[in-house]
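These are the structures in question, set out in turn.
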Structure 1
Amino acid sequence: MEKPRSKAALWLLVIPYIGLLWPSFYNTREPALFGFPFFYWYQLAWVPITAFLTFIAYRSVRHDD
């Protein structure tokens with residue numbers, strides 16, 4: 001039986017989906033970061049964020065404790 005905490009952690013996987021769902025939200029040049037337009041660095045910033053959120057969700061639902 002799943003713990004309520006582990007089910008709640010699975011909702012963390014929805015955050016990147018919502019953050020990248022509407023490209024019109026982040027389809028701009030400004031603010032630039034190190035010469036990269038916002039469009040590119042916003043998407044690239046989600047790569048480590050998504051990896052971290054996936055790690056948290058995985059650790060909370062694994063059953064080898």
Structure 2
Amino acid sequence: MDMKKHGLSIGINRIENVFFVTLKAIGTLTHEDYLVITPMLEGALSQVDQPKVSLFLDATELDG
């Protein structure tokens with residue numbers, strides 16, 4: 001059986017009031033993948049007033 005891996009991984013680091021968010025996308029993402037990641041990001045940043053965010057997206061293993 002040939003199984004295809006897909007999904008998103010997230011990392012969040014904070015230095016004072018600056019957030020560094022890293023996302024790694026793997027395979028062909030589904031609607032369910034987006035439904036999972038959106039509340040995670042919103043929850044991580046919701047408690048900070050006017051956060052500054054730097055985002056790095058690694059899409060080297062993204063298909064489609």
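Comparing structures 1, 2 by relative contact order in percent (Cα under 8 Å, 6 or more apart), which one has the largest value?
Largest one: structure 1.
A value of 2.5 was derived for distance in nm of label points 7 Å out along Cα→Cβ at positions 9 and 25; which structure in 1, 2 was it taken from?
On the way: 1: 2.5; 2: 1.7.
Checking each candidate, the match is 1.
Work out which structure the value -7500 belongs to, where helix-only ellipticity at 222 nm (-39500 (n - 2.57) for each DSSP H run of 4 or more, over all residues; to 500) was derived from one of 1, 2.
Considering all the candidates, the number was obtained from 2.
Values quoted throughout were computed directly from the atomic coordinates according to the rules given, and no laboratory measurement underlies them. This is a predicted model, so every value here is computed, not measured. Cβ atoms are built from the backbone, for glycine too; each structure is taken alone.
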